[in-house]
1. For mean count of other Cβ atoms within 10 Å over residues 122-129, which of P, Q scores largest?
2. Could you tell me which structure in P, Q was used to calculate relative contact order in percent (Cα under 8 Å, 6 or more apart) as 20?
3. Work out the source of 5, 16, 19, 18, 18, 14, 6, 3, 1, 0, 0 here, i.e. which of P, Q gives that when P(r) over Cα pairs in 10 Å bins from 0, in percent is computed.
4. If FRET efficiency 1/(1 + (r/R0)^6) of positions 242 and 330 (r between Cβ atoms, R0 = 35 Å, to 0.05) comes out at 0.10 when worked out from the coordinates, which of P, Q was used?
5. If FRET efficiency 1/(1 + (r/R0)^6) of positions 250 and 290 (r between Cβ atoms, R0 = 35 Å, to 0.05) is calculated from each of P, Q, which structure is the one that comes out at 0.95?
6. Using distance in nm of label points 7 Å out along Cα→Cβ at positions 170 and 266 for the comparison, can you identify which of P, Q gives the largest number?
7. Who wins on distance in nm of label points 7 Å out along Cα→Cβ at positions 34 and 90 among P, Q, i.e. which is largest?
8. Suppose helix-only ellipticity at 222 nm (-39500 (n - 2.57) for each DSSP H run of 4 or more, over all residues; to 500) works out to -13000; of P, Q, which structure was it derived from?
Structure P
Amino acid sequence: MADLTRREHDESEALLHEALAGGHLPRWSALGVAAASVAVAFLLNLTTGVDGVAGTAVVAMLVFLVGQTAWSFVVEGRRHAIDRLATTFVYATFVIAVVPLIAVLGTVVVKGAEVISVEFLTTSMRYATPTSEGGGIYHALIGTLEQVGIAALFGVPLGILTAIYLVEYAPSMRTRRLAHSISFFVDVMTGVPSVVVGLFVYTAFVLTLGLERSGIAASIALTILMLPVVVRSTEEMLRIVPRELREASYALGIPKWRTILKIVLPTAMSGIITGAMLAIARVAGETAPLLLTTFISQSINTNPFKGPQAALPTFIWDQFTNGTDVSVNRAWGAALVLIVLVMVLYATAKLISRFTGVKSS
């Protein structure tokens, strides 16, 4: 009798749970609605003004959202329908962000790989013309490495020191107004267009101070562009270091500068290096400030302090504006080399942060 009563109780609970939970769409519902959405989009492509791959994909996505949400609303109820709609939006935004990235990278790799060769990497454009075969990026590769390297040599330490002052010293000092001013100008510099920075360097350093249009002038512009990224990323990394670590160090009588050097910086080192690499990656592809500060050179110039110096971004711009098939192919090859260069630098930075950060037991 007791077993029968318990069984009836369990059955009633199961029925109540099913009534509260509502129905469920079949497992194949997402694939079915997706297939139907694609079919509807192709039909509209053939019969209406919807045209192109992008337009068809957008229509298919909208039809999928409407169809799945409506079906879920009828079968599962309002709560499940809203949940499915939100989940689909999350996946859709992920696809919208990833597909263009993959398309761009795939296009650069396919078109650039056809041009890459030993000759392309070890020769300059001194004796090449827009319509002739041959020529390479050696002079531009040297210029990019030197200009970005000099900018990183000045910009990264200066940005890290600025962030240390804003996070570690400014809150406990009477110079808070100075800290607010620095933080404000860092925010302003973050939104300044790169062409404005190039124009400023050209006006202030080239025209006013008489600095020659050269690689060092380009490095100054890249340093200005790099600073706000390094400052903000380092500042955020320092803020997430637990305050207890600092207090424990101070309780042991360790001075503040040593606490920052031995505890705070190693704890945040991985994030600091990642932020620095993001800044380097940002400035490595800048073209506008280089056109104003160093312009274009077709010859090899290893001296960044003397004369115009080529760079990969200006090389890509120059070859693409020439308009010939040979020049455009060279531009694709240089773009691939620039992407690979940034990836190598980023991988190197991650290795450095792995061996220099705090070791976990």
Structure Q
Amino acid sequence: MAPTIFILSTADKGGERTHIQQITSGLGAEYEFRVIQSGLSPLSLRSLYLEIKKDKPVLIHAHGYKSFTQVRLLKLLGCRVPPILGTIHGFHLSRYPSAIKRFFRLRIERMLCRLQDVTIAVSQSDYDAILSYRLADEKSLVLIPNGVSISDKTVVQSEKAVDELRQLGIDLDRHDIVISVGALEPVKGFDFLIESMHRIVQNQSDTRLRIVVLGEGVERRRLERQIKTLGLINHVFLVGRKDNCQGWLSLASIYLCCSHYEGLPYSVLEAMSMGLPVIALDVPGCRDLVRDGETGLLAPFGDCEAFVSAVQAVRENEDLRARLGEGGRDLVIKTYSLQGALDKLRGAYGRAGFSRLL
């Protein structure tokens, strides 16, 4: 019988969801995974403890701050729990604008971090930040970058995607399609992306550029109002969440990322794996992948003028576009393969769990 591993998660979306799907699919023949939605209420703590007593997992792999905190609280309360491994999908104190909140977050983390067996950082930026804030030591901290399957650059275009674009008035022969993928949430910076498009249209009213955003979220109505107010209903399209991202990416010439911060964005990895040049803001997570002038272009955070200039430079220079696309694809193939990530995770499981049981 395969050993049981509990996977705790608080987010059924975005990179965390993709990450967990990769683990359960890629290592499912070796381990019996149970994915549990976690929380911090007394009822959630009790429920998790009863599940642990019943199924006796050899390891708990927590994803995200709330899940990580939940299982560590059980241990702090004296409950008997198996070894704890936690993946940090982006540790960025900038998400807490209040200095008081940042102070208490650090104090709580420094108290709880002694309770876990292994901490995983998904990017070098995260790894360095976790060490600098003293939230783990080098013995317990492991760098396992996110990975993706290497896409075929000649992937067949999705006919469904082509039909949807035609219905929106987008012609593949006449228009230059640029894509961005992500949940419609403030942290993803789609308001900045829309403002950037507005500046391009102001300078070139007949521009062929069409920005297609794949994703859904709480910001949809506000972003729709912004698009309408700026007169961009024929230039920016929110098409919702799509399962076949590769089919959509195959229709684009450039990929854009305007996130305020990231762990290590799967959307950028997938775009690079297909040879798309990436333009992103210079923030943690993105700068780990986008090496300015080699695998894409970076613009300073919040600098709309610099971001627009980068978009225009890549659109107008076919040689630059091809060079950045090839550079990004080569980087993913060499450093960010899915199989490589799974192999490293298998090693971390052994390090955290089974070595303790021998």
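1. Structure Q comes out on top.
2. The structure behind it is P.
3. P
4. Going label by label, the one that fits is P.
5. Q
6. P
7. Evaluating distance in nm of label points 7 Å out along Cα→Cβ at positions 34 and 90 on every structure, the highest lands on Q.
8. Q
Rule-based calculations on the coordinates, nothing more; no lab input. Treat the numbers as computed from the prediction; the structure is a model and nothing was measured. Cβ atoms are built from the backbone, for glycine too; each structure is taken alone.
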